[in-house]
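These are the structures in question, set out in turn.
Here, each number is a calculation from the coordinates, and none is a lab measurement. Just so you know, these numbers come straight off a predicted model, no measurement behind them. Cβ atoms are built from the backbone, for glycine too; each structure is taken alone.
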Structure I
Amino acid sequence: MRIHLQAATKYFGREVVFRDLSHTFDRGSRTAILGPNGSGKSTLLQCVAGALTLSKGTIAHELSGQVLDQERVYRHISIAAPYLNLYEDLSLREAIDFHARFKPLRSGVDVQTLAQTAMLGQHLDKPVRNFSSGMKQRLKLALAILSDTPLLLLDEPTSNLDAAGAEWFQQLLSAHVDQRTLLVASNRQAAETALCAQAVEVERWK
């Protein structure tokens, strides 16, 4: 997927989050979205995901040479972020199955495979609410990375992961990024941006 931002601006009331951001994320590119806390990295990802609308400017998502209607963008995007919640009343098995109804999993991946990949294979019938923060983060990342979507958005992906978890994340992403377009929002964590070939700096507005 190719994403084109033209003079993209987002504000909430009088607070400017980012302003006049123009950039093209080419198909298959791997880009780190860098900036300090409060600079708008997460808001930018949510705008790219179609969860938030721009205040000014335009954003276009192009797939196979065709510009997608904004109402259809979400079908082609996977996102993992600390602020996105899981359905914690569901068991792990139910949570994966529910996710797969909206975002098909990659070829060869089923409920059992995804759970095992997330190192949660022994917890299929356990309610997600009983998982630790690290277990939940691995599940979020596995659901996003193992979904069959051309655009992958990851916001501070090593949050709540220890050193072993960060290494697991790097290996999983490396094995499945393929030719997908990747955007990773990060506070300059090497473990998060190791696969990124370029960077976009987002500055904090006052």
Structure II
Amino acid sequence: MTELSRDRWIYVVTDIEVDGPWPGPNSMRSFASVAVTADGAEVGRFEAVLEPLPGAAPNPDTYAWFQTVPEAWTAATTDPRPVPEVMADYGTWLRALPEPRMFAASPIAFDGGWIDYYLRRFLRFGLVQGPYEHDVLFHGPGLCLRSYAAAVTGRPVAEVSPSSLPAEWFGDVEHTHRAIDDALGYAHLLGELFRRSGA
């Protein structure tokens, strides 16, 4: 690979844990981001547990599911911090990473929507910003790991999940629904997909 074509991006691989499907009526209870290079080197990680949003309440079905994985609920709700404080710290952490930075999640349509809502509500940034905005936290369109895995493996995107891919592709990090565990596993998956695609 030539110096000109070398991937210089930092990929901010993120996983969230939420107490329902809708940002606002429900809350993001925890999230974690692992920043990695294209060759898999970790350059930083961020993890936080957040207080529920004012006026929000857990979705009954989501809460019932969490009772089947009580360790995940405990990890997502223990020692929460005020949301504005967490998001300010997250913005500071992101700005300290090398540029350019790209958000990545599996799937980006879900995790990315929540992160975008919290960034726009509590900071003055979005996950993707307009073409004439130069003060940004993330660069580029974002990367959906589920879609990328489907492209690399040739499987239907709906069939791609941590249970359908080899555990070693996730660095043998168990998918526990604890945000930092899942973010670390997805960060390893990204490196594996880059290697397999020849990127």
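Among candidates I, II, the computation of helix-only ellipticity at 222 nm (-39500 (n - 2.57) for each DSSP H run of 4 or more, over all residues; to 500) that gave -8000 used structure I. Computed over structures I, II, FRET efficiency 1/(1 + (r/R0)^6) of positions 14 and 134 (r between Cβ atoms, R0 = 41 Å, to 0.05) reaches its largest value in II. Given a value of 19.5 for mean count of other Cβ atoms within 10 Å over residues 6-13, calculated from one of I, II, which structure does it belong to? Computed on structure II. For the structures shown (I, II), FRET efficiency 1/(1 + (r/R0)^6) of positions 22 and 118 (r between Cβ atoms, R0 = 25 Å, to 0.05) is largest in II.
Can you spot which of I, II the value 32 was calculated from, given it is relative contact order in percent (Cα under 8 Å, 6 or more apart)? The read-out comes from structure I.
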